[in-house]
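In the part that follows, the structures are each spelled out as structure tokens.
Taken together, the values in this text are just the output of simple stated rules run on the coordinates, not laboratory data. Because the structure is predicted, anything quoted here is derived from the model rather than measured. Cβ atoms are built from the backbone, for glycine too; each structure is taken alone.
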Structure P
Amino acid sequence: MDQSLDIDIRRECLLKCLIMYLGEDASCLIKEYQADQREEAEREFEKTTMAVFVIRESDALSHALDISIVIDGVEVLNKLPSVACACTMMIGLIYALNLKYPEGLKYTFEAFQKILMDIENKQMSRRVQNLSSKLQE
């Protein structure tokens, strides 16, 4: 990755790569819109079970104007500093509110829980176990 990119952009790229590596769709978790699409994003809020919404100035490498977490059609947090922070806050919300992991992202959130946070790491699915083994090499 280009070292001249902002650290938050590099972390976001790594999160998206992790999701793709685990065979899941990053757009299920991170929904990106440009600033002129804000109204469209707000309409999408209502249909969303759980996601991180990112409003950017222009392209995927531009500064985020707003990063929000939406759960069951309600914007529960906004003005977050980065996508990585939003993912961390989402994990906290999932635990605090005793929610299920977002549909289609069970391996990603299992990796967050069992590898990154080291919680209940005794039993892992094969995908997450393979990732954990590769990271330990």
Structure Q
Amino acid sequence: MENNTLTESQAATAYAQAWNRLDCRKFLELLAKDCCYASQYVFEELIGREKISEYLVGKIQSVIATRSKVIAGLGALETPNPGRDCALLFQNNTEEITAVILFEVENGAIKRYDLCMPELFSVHNKGIYPV
């Protein structure tokens, strides 16, 4: 994949792989230097690849340390424009979606990604869990 052709679907796949492998290095390489990460569960946005990297590495290390189970899959928002691709997070071996992650890609890099409460979206689980 050439970096300048990165799509939202590829960004979602890389994010899901990061969680399923508990290794986010390849995902972090796709972030724009000034990438922005926001979560509806956190008050403040993180801006910059470095801050996002520290945060995401810390989250994954916490999952490893606590032996929690997080599974990530691919989904699509059910909107009038069919199928905006997204990533989905599931915890504790349930089929209940705990988060929907949306991506904005610009100039071959992830410019922004948002972790959202699943209650706000109608989303289709594609049943694909990239490893």
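Out of P, Q, choose the structure whose coordinates give helix-only ellipticity at 222 nm (-39500 (n - 2.57) for each DSSP H run of 4 or more, over all residues; to 500) equal to -12000 when calculated. Working shown, then result.
Values: P: -12000; Q: -9000.
Value -12000 for helix-only ellipticity at 222 nm (-39500 (n - 2.57) for each DSSP H run of 4 or more, over all residues; to 500) corresponds to P out of P, Q.
Which one of P, Q has semi-axes √(5λ) of the Cα gyration tensor in Å, as calculated from the coordinates, equal to 20, 19, 14? Show your work: numbers first, answer last.
Values: P: 26, 19, 12; Q: 20, 19, 14.
Structure Q accounts for this read-out.
Please compute FRET efficiency 1/(1 + (r/R0)^6) of positions 48 and 88 (r between Cβ atoms, R0 = 30 Å, to 0.05) for structures P, Q and give me the label with the greatest value.
Numbers: P: 0.95; Q: 0.70.
The maximum falls on structure P.
For relative contact order in percent (Cα under 8 Å, 6 or more apart), which structure out of P, Q has the highest calculated value?
The maximum falls on structure Q.
Which structure, out of P, Q, was mean count of other Cβ atoms within 10 Å over residues 8-15 calculated from, if the result is 21.2?
Details: P: 17.2; Q: 21.2.
Label of the source structure: Q.
Upon calculation of log10 I(q)/I(0) by the Debye sum over Cα atoms at q = 0.11 Å⁻¹, for residues 16-95 alone from the atomic coordinates, which of the structures P, Q produces -0.34? Provide the component values of the computation, followed by the final result.
Numbers: P: -0.26; Q: -0.34.
Clearly, the read-out refers to Q.
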